Structure I
Amino acid sequence: DHPWFVACQFHPEFTSTPRDGHPLFSGFVKAALDYKAGKA
């Protein structure tokens, strides 16, 4: 009973670096922060 979920069939972590995260992860973190701040 969750309002959302994340699924992917590839491994974007292999193309990420600590300084330049993959857009999938960056977007997820931004969405989580926006949700926590009440902007979602």
Structure II
Amino acid sequence: METLSAINITVILAHNQIKTVQVLYCINVLVEKFECASWC
């Protein structure tokens, strides 16, 4: 059971990390669009 819970924790952490990366990517895209709009 211990190894299973360790795997579960790893999966949860990896999932959260992927979510964070997606959020940061979205923010970067929005910022770039905003900067482009303000420049244009």
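A compact table of results
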| read-out | value |
| --- | --- |
| P(r) over Cα pairs in 10 Å bins from 0, in percent from the coordinates reads 24, 48, 26, 2; which among I, II | I |
| Structure responsible for 1.3, with distance in nm of label points 7 Å out along Cα→Cβ at positions 7 and 31 calculated and labels I, II on offer | I |
| At a computed -35000 (helix-only ellipticity at 222 nm (-39500 (n - 2.57) for each DSSP H run of 4 or more, over all residues; to 500)), which of I, II | II |
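Every read-out reported here was derived from the displayed coordinates using simple, explicitly stated rules and does not represent laboratory data. Bear in mind that the values here come from a model prediction, so they are computed numbers and not experimental data. Cβ atoms are built from the backbone, for glycine too; each structure is taken alone.
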